[in-house]
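Pasting the structures in now, so scroll down.
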Structure I
Amino acid sequence: MSGNATILYDIANNANLTFSPNPWKSRLALNFKGVPFETEWIEYPDIEPKFKALGIPPNPEGPYKFTDYTSPAVRFADGTYVMDSQAIAEKLEALYPEPSFHLDTGLHDEAAAIMQELMWSLFPDLLHLLPKGILSERSAVWFAEDRKRRFGISLDDLAAAKGGEVAWEAAQPHMATLKTFLTSKKKDEGPFIMGSTPSYGDLIIIALFQSLHVVKKESLARLVGYCSDFEKLHEAGKQWAR
């Protein structure tokens with residue numbers, strides 16, 4: 001990799017495809033801004049030591065903190081490192097004002113809160129799939145053990161108890177909230193939150209669509225089939241999904 005390249009640190013997997021919503025947010029954001037970048041794939045157990053070695057400080061305390069070190073992180077062309085998709089978006093907006101993320105609208109905060117609830121309701125139906133072919137053997141073992149320790153239950157047992165239709169039933173109110181959010185802010189008939197004008201809030205939503213496309217396509221079809229607004233946003237977001 002070149003010395004002044006912008007680098008996205010993503011989670012390694014068997015297909016080298018972004019599968020997790022948070023790295024998708026930053027991948028979409030970089031493409032939205034038109035910033036050329038390279039991807040460095042990191043195995044789950046290597047994320048913390050790698051980022052520590054790069055001098056990246058741990059995630060600050062807050063309502064969305066899951067652990068000290070998480071993907072994504074980005075090395076910018078000026079040599080600085082930023083971890084966390086929201087912080088990365090803010091740095092990108094400062095460095096590349098156009099096209100704008102429209103962070104001043106606060107729509108990204110609203111989208112993040114809604115998507116957090118929606119993702120957590122669906123995770124019991126999805127997480128157990130990651131060690132079964134998506135992750136490398138080393139990362140799969142680490143991931144299954146780490147999540148069992150955090151959740152107090154194995155991923156397979158979590159799926160049996162709260163996956164399937166139980167997960168979709170739990171997701172229903174959040175899907176309804178998302179539909180209202182997508183339809184109540186429009187200034188015209190465009191596919192984005194504000195209509196024809198995309199924002200970082202849209203990328204937060206599109207990130208889940210793209211994650212489902214990799215992890216479980218049937219779930220993507222079911223989610224975007226919930227209403228035409230989801231399908232329109234999914235289609236509009238494909239231009240940045242690379």
Structure II
Amino acid sequence: MRTPIYKSRPVAPCAARFGGERINDFIVMSEGTSNSYLIETAEGSVLLNTGMGFEAPVHYANYRALSGASDAMVYVITSQGHVDHVGGVQFFRDRNPGLHYIAQAGNREHQAYDSLLQDFRAQRSAFRFQEAFQRDFAYYAEQGYTEINPQDHPVPDTTFEDRHTLTLGGLRLELIAVPGAETNDSLVVWLPQHRICLTGNLFGCPFGHFPNLSTVRGDRYRDALICAEAAQRVMDLEPQVILYGHHAPITGPELIR
């Protein structure tokens with residue numbers, strides 16, 4: 001019997017640390033509260049997810065250390081409107097003039113919803129994050145990162161309902177909406193030429209209790225059948241590699257299934 005993936009992976013993510021990882025010859029990963037990915041092409045790069053505002057400079061430093069395309073970003077995409085995905089958009093816009101932000105059509109509504117519940121969520125989740133954040137910022141201070149970047153509330157330049165396709169430097173990216181699985185504006189990024197799917201937080205960490213239908217911090221309830229439909233939509237793509245929103249990728253269609 002195969003050992004479940006979650007038993008060999010960390011239970012929870014932590015804030016971004018200095019030191020990224022090259023996944024292949026055109027994708028760099030910077031782990032964090034939610035992973036950020038830099039996708040390189042001959043005509044510039046695409047950034048998927050920017051982290052919390054305070055994480056953005058760390059992701060940027062990791063990309064600069066591993067990629068020549070860290071200052072040649074053409075598009076930034078967020079896989080959902082949660083604060084750990086959108087928080088660093090302005091930071092990267094400032095360093096890449098003309099950077100074009102793409103999100104699913106529910107993005108603005110979800111950001112507004114998050115803002116409305118900000119104080120409530122902070123109270124509900126303090127037991128989980130307060131000590132972790134203290135350790136994170138102590139680590140940043142040790143690394144010389146003390147001028148903390150603020151949290152952004154960005155407005156997308158382009159939104160879409162079900163699918164959006166773009167091509168850059170010969171690389172085709174298909175953005176596919178999976179609303180209601182993690183958030184109402186969730187999307188995955190499919191690279192059909194390489195059979196790689198970047199799923200954001202659709203599959204959690206993945207925890208053993210996926211799908212996480214009702215979070216302690218007070219997120220919207222996630223309908224089980226909608227989660228199943230979203231998972232099936234990814235499975236129908238028949239990916240060879242899944243790049244998660246949390247922790248390391250997994251490779252191989254049998255393992256993915």
Structure III
Amino acid sequence: MSGFRTLFYKEILRFWKVSFQTVLAPVVTALLYLTIFGHALTGRVEVYPGVAYVSFLVPGLVMMSVLQNAFANSSSSLIQSKITGNLVFMLLPPLSHADIFGAYVLASVVRGLAVGAGVFIVTVWFIPMSFAAPFYILAFALFGSAILGTLGLIAGIWAEKFDQLAAFQNFLIMPLTFLSGVFYSTHSLPPVWREVSRLNPFFYMIDGFRYGFFGVADVDPLASLAVVAGFFVLLALIAMRLLATGYKLRH
């Protein structure tokens with residue numbers, strides 16, 4: 001347990017020491033999205049009845065910030081350790097695979113939630129928000145950040161240089177995030193694309209999280225929670241297997 005705490009503390013310090021870059025900058029980016037898309041698309045995108053488009057945007061931007069920063073935390077930490085050659089200091093101590101997995105993912109959850117909270121606190125100064133189902137807000141925020149922290153761990157294990165990690169983020173994480181319903185409701189899509197959206201696991205994270213604010217969702221929130229929980233278990237098993245075999249870590 002002491003090894004887990006030490007690694008977890010190290011990962012927290014790693015991003016907190018540069019919090020201007022890792023926490024504040026994503027908050028500013030989310031505000032820019034809110035300003036630009038809120039101004040350009042208000043009245044042009046169909047969302048939930050009685051919900052203003054700018055209000056609809058807030059939960060999506062909060063969750064997008066949570067997901068992207070949770071992924072960035074674990075993936076960047078591992079790839080930096082590989083490039084600088086200090087990964088050995090994590091592999092030599094008697095840390096179990098569960099300790100390594102837990103420390104990286106939990107630190108990613110902390111960063112993701114910190115950024116998400118920052119985005120929400122800043123936006124509610126301008127756009128009043130209500131809470132229809134706080135349980136779902138917390139559940140999807142925790143599961144979403146844990147999933148992306150696990151994906152970041154997998155990407156960091158797989159990648160051997162920053163170019164490969166950037167490709168993973170640009171061709172997988174970013175498209176799945178932007179096509180998950182952050183800026184629109186899937187009910188505004190043609191039926192074919194609405195069904196295609198259901199294949200995107202990120203959609204269920206965004207939709208369930210948004211339900212916590214408005215009490216309205218494109219999919220039953222319990223079904224979304226089941227999908228998200230199952231996706232996390234699958235990714236956790238993959239990550240634990242990679243850590244157990246030492247794939248691209250010990251060779």
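Any read-out appearing in this document is the output of simple, stated calculations on the displayed coordinates, not a laboratory observation. Predicted model, so just to flag it, every value in this text is computed and none were measured. Cβ atoms are built from the backbone, for glycine too; each structure is taken alone.
Looking at structures I, II, III, which one was helix-only ellipticity at 222 nm (-39500 (n - 2.57) for each DSSP H run of 4 or more, over all residues; to 500) calculated from, given that it came out as -8500? Only one of I, II, III returns -8500 for helix-only ellipticity at 222 nm (-39500 (n - 2.57) for each DSSP H run of 4 or more, over all residues; to 500), namely II. Looking across I, II, III, the calculation of Cα Rg over 2.2 N^0.38 Å, for residues 102-197 alone that yields 1.43 traces back to II.
If you line up I, II, III by volume of the Cα convex hull per residue in Å³, for residues 54-165 alone, the top spot, with the largest value, goes to I. Could you figure out which one of I, II, III the value 1.4 for distance in nm of label points 7 Å out along Cα→Cβ at positions 86 and 182 was computed from? Here the read-out was taken from II.
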